[in-house]
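The structures come next, written out as structure tokens.
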Structure 1
Amino acid sequence: QLHRVLLAIHHFEKAVTLDPNFLDAYINLGNVLKEARIFDRAVAAYLRALSLSPNHAVVHGNLACVYYEQGLIDLAIDTYKRAIELQPHFPDAYCNLANALKEKGSVAEAEECYNTALRLCPTHADSLNNLANIKREQGNIEEAVRLYRKALEVFPEFAAAHSNLASVLQQQGKLQEALMHYKEAIRISPTFADAYSNMGNTLKEMQDVQGALQCYTRAIQINPAFADAHSNLASIHKDSGNIPEAIASYRTALKLKPDFPDAYCNLAHCLQIVCDWTDYDERMKKLVTIV
């Protein structure tokens, strides 16, 4: 895969060297670099394409995606807006603009943009899923479930929507159905660490400790820096009376995410169980500030 990408980059770069005004080659070069996450060079390729064709809406949209990935949210927002100005019927650009606005905390504006994308294209799966996330955060669970289900009707292989729906169903206590959707998410995307960790929580709630343990372990294998999974694994060890393992996992979670009240409180409790009074006063002070 990497070899193919590098080969494609090489060929497109050769093409623009031979013909410096070859618009499509710059666009394709930008797209390949974007997929390869070589963002600074992708930006350069897209800007060169725009110098040849300043009103190319799709290039503005792709350039905005790169800015978003680079964390340049304001620049991404402006560039998405330019893409929409040039091509008002551009659901992808509205959806991506909404993602950037939400990242910035402009939730009402983001919601409006998702709705516009859905007016333009009622089967826009990303917009359905992302709008569902907003509804869920607003506490409108029924509407969130409806939108997740609709996204999955449109695109049954949508791993994130399966996982999001599962997590809402879990909240509603529909554990069996939640489990089914987590399994679907993992079938579609076998390295989906979040889905493994959340499936572990569901299995734990169903008293399947062994299953939960396997899920957390798999999540950590996929993403060793996943603090929540380390903390979840620790809680299984703690409940099983395996305190030294629990302490080790809570410490790892806190190393990865120092501001993690749950892990800190549970670690403090474990240390009390094994009568480890090192830095006790310090710990108690921190606990009081957390709680």
Structure 2
Amino acid sequence: MSTLLLHTSEQEKLTLVDAKTLEIIQKFDVPGRTAVLGASPHQRFGFAIHRDHDAITIIDGVAGIHLGTITVENQPTHFHAYDGHILIFNDGSGSVSLFWEEDLCAGKVAPQQLKVGPPDHGSAVLVENILLAGFLRSGRVIAYQLDNMEKLLEFNGCTALHGAAQIDNIAIFGCKDGVLLIQKESDTLVSVQIANPSNTSSQNRVGIIATHPKSKIAVGNWGTGLALIFPQEKTMKIINLPAHPLKFSFDDAGDFVLVLGHDGYLYELDLEGNIIRRSQLLDAVIPPKGRD
């Protein structure tokens, strides 16, 4: 059975529903407002991050049960799930909470708590056995050996770093002036920065990144459009859209990019950025103000 985990900003509850019938399976009390909602790599476990309460609630969507609400270090925020693991960056303590999906299947909810640097609005990616932690204020990424947390390397120059994702052995971080790629090649980490395309507004940047395990491209926000990022080619392509994107992600198979626009339409794009079809789901909403 496929399920959806829902929340509203007004209620301190989570609602688990059947994805086909939309019937409510269960409601769960949580300690406070849910700032971020995410899913484990295989979509079984839902994570609700309560930043203001230093807490994370985990729901087993298959069993339909509340697996646990755990207290973590200060201000859990950025969520990243990939290849059997989940990383949550705790801004107030400069630490990362690491969960393994196989542990969750066994009912073990306690994460590894890993200190990675000073308090900051950060994000983290795990490439094989290398933990990469990025920091907004310093614009740097620090690489650690996961098993002993030995500091290996430091990458600088990603101004106003925000957002992180990965494709295979390549980590992707959003920067004010482009995107930073860090790739593991044998026992070496290699970095390259893709600059923002010329003749584009300085008000636009990549700060939110979506990937899919079966896709070789990444998708980033870009003002009223999107940025298609091609890590292997080390290039970036800007896509203009009819409406400001509110949310974007890949479809289940990773073959298309789905974009919900402020006009209420769901746009389906191919991996070159061409609009294949659109359908109206909602009434038009007011797009957010300011830079993405």
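Look at distance in nm of label points 7 Å out along Cα→Cβ at positions 135 and 223 for each of 1, 2: the largest one is in 2. Match the computed value 6, 20, 25, 24, 16, 7, 2, 0 of P(r) over Cα pairs in 10 Å bins from 0, in percent to one of the structures 1, 2, and report its label. Clearly, the read-out refers to 1. Which of 1, 2 yields -25500 for helix-only ellipticity at 222 nm (-39500 (n - 2.57) for each DSSP H run of 4 or more, over all residues; to 500), as computed? Working through the options, I get structure 1.
Taking distance in nm of label points 7 Å out along Cα→Cβ at positions 7 and 199 as the criterion, the highest value among 1, 2 goes to 2.
Given structures 1, 2, which gives the highest value for mean count of other Cβ atoms within 10 Å over residues 23-30?
The maximum falls on structure 1.
If distance in nm of label points 7 Å out along Cα→Cβ at positions 31 and 207 comes out at 5.5 when worked out from the coordinates, which of 1, 2 was used? Here the read-out was taken from 1.
Since every read-out is calculated from the coordinates, none of them should be taken as a lab result. Because the structure is predicted, anything quoted here is derived from the model rather than measured. Cβ atoms are built from the backbone, for glycine too; each structure is taken alone.
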